[in-house]
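Peer 1: Following are the structures in question.
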Structure 1
Amino acid sequence: MEEIKTEENIPVTIEFFHDVLCAWCYAFSPRLEKLAQQFPEHVSIVHRAFALAPSTDGIERIFGSKEQGKKEILEHWRQANLNDDEHRMNPDLMASRDFDYPSSTPGLTACKAAELQGGNLVHGRMFDRVQKAHLTDCLNIADFDTLKMCAKEIGLDVEQWEKDYGSEKVKQSLNEDFQQARMYGVNAVPTIVANGKHKLSGAQPYAVIDEWIRKLI
């Protein structure tokens, strides 16, 4: 790796605010992972939950009906899929599914429960796997069995993960992330915040976040 030539290399902690439902987060996440790999001595990632539709009736309340909500959301999928470097999303397949479009909380809770077993690295792995289940495989991530399958596939102790999933510790951790988002004024995802003060929103191209981080290091 080419060393960045500056007077002082400043470590940067990036808080990545995301939702398992967010198609734009799915497009952006691999770019952020690539950034961390490119600057392993200077960049660390902290995963933060952000709920676009926290309750089971969230889609209906936001869009007026479940059907209209799913229709509009899948248009967002189509736009995000153009942004995705590998075009991994399957909006037509999801349109054919007969289950209600899920809320944010089950998937975010699953990721927080995973975090208890391996910190932010494992949170990120679970987040990526749940997003794949949702946006590529078009499975029902409100179904606990689907989330359990994701936990198993990334190598978690599934029995412990199930216990943690319903724990007060995980609920508290989710609430702390929501509070952190409010403190930073985060109102959309994906959003990244570096060292608590430098904010960048949207599924930015890799060149943009690369330039952004070089200015901060």
Structure 2
Amino acid sequence: MKILYAIGTGPGDKELLTIKAVKRIREADIIFAPHNKGKNMALDTVKEYVQDKKVILLNFPMGKVTKQDYTDVADTIHDLIPEGKCGVYLTIGDPMIYSTFIYLMNELEKREIQIDIISGIPSFIAAAAQTKIPLVIKGDKFLLMDEFCEELLDDTDTLCILKTLRDKEAILESLDGKGFNYTYVKRVSLEDEHVLTDKEEIINDKDYMSLILGRKKDND
């Protein structure tokens, strides 16, 4: 049977790759990764382990991916992995957290292919470590979201907001009103990582690879 390992490559620092991820990449017969205008952070993170393996960049139209796109990519992966061999699908962070692979997996499971998931360190975990902000202690409620929802804040102790490029000022106003301290982290684990706490600096920053960690002041 064909095998596909979905590997989370973490937030970008190659030293945060798991040993298991490195082993599977070295063993793989073919490497798959989403195409992003010729760039791919996941592929860049593992490039020293890919060496001369065949790499296939898969097209997922940004913001317009359809069910047919996932079907076509699943067919490509299935067809290109040799029978009895294994391939690797690379994704930043973890494959089971806001990942395109989740939708792709649903299509792959309809085919004769074994799928194994290899977890990676998500950006918000790396950011919590870098800023020393505890995500949860006993009795806490942690909220992770990629679309901000103020209604959920009343019953939340700590939160992480991903994809903060839009409506940042309104988000910070809500966090202020609900009694949260917040920290903005961009490009966590990379050489150009920055941590910001000043409201105006956060609002003015336009980096897509960013997140906001928040914790209620009463809990600090």
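Nothing in this text is a laboratory measurement; each read-out follows from the coordinates by a stated rule. Owing to the predicted nature of the structure, the values given are computational and were not obtained by experimental measurement. Cβ atoms are built from the backbone, for glycine too; each structure is taken alone.
Peer 1: Out of 1, 2, choose the structure whose coordinates give distance in nm of label points 7 Å out along Cα→Cβ at positions 149 and 189 equal to 2.2 when calculated.
Peer 2: Numbers: 1: 2.2; 2: 2.7.
It was calculated from structure 1.
Peer 1: For the read-out relative contact order in percent (Cα under 8 Å, 6 or more apart), a value of 23 was computed from one structure; give its label from 1, 2.
Peer 2: 2
Peer 1: For mean count of other Cβ atoms within 10 Å over residues 45-52, the calculated result is 14.6, so let me know which of 1, 2 that is.
Peer 2: Numbers: 1: 22.6; 2: 14.6.
Going through each structure in turn, the value belongs to 2.
Peer 1: If helix-only ellipticity at 222 nm (-39500 (n - 2.57) for each DSSP H run of 4 or more, over all residues; to 500) comes out at -9000 when worked out from the coordinates, which of 1, 2 was used?
Peer 2: Values: 1: -17500; 2: -9000.
Working through the options, I get structure 2.
Peer 1: From which structure (1, 2) was distance in nm of label points 7 Å out along Cα→Cβ at positions 173 and 205 calculated, if the value obtained is 3.6?
Peer 2: Details: 1: 3.6; 2: 2.2.
Derived from the structure labelled 1.
Peer 1: Quick check: 18.9, 58 is what I get for Rg and Dmax of the Cα atoms in Å, calculated from one of 1, 2. Which structure matches?
Peer 2: Details: 1: 17.3, 58; 2: 18.9, 58.
Traced to structure 2.
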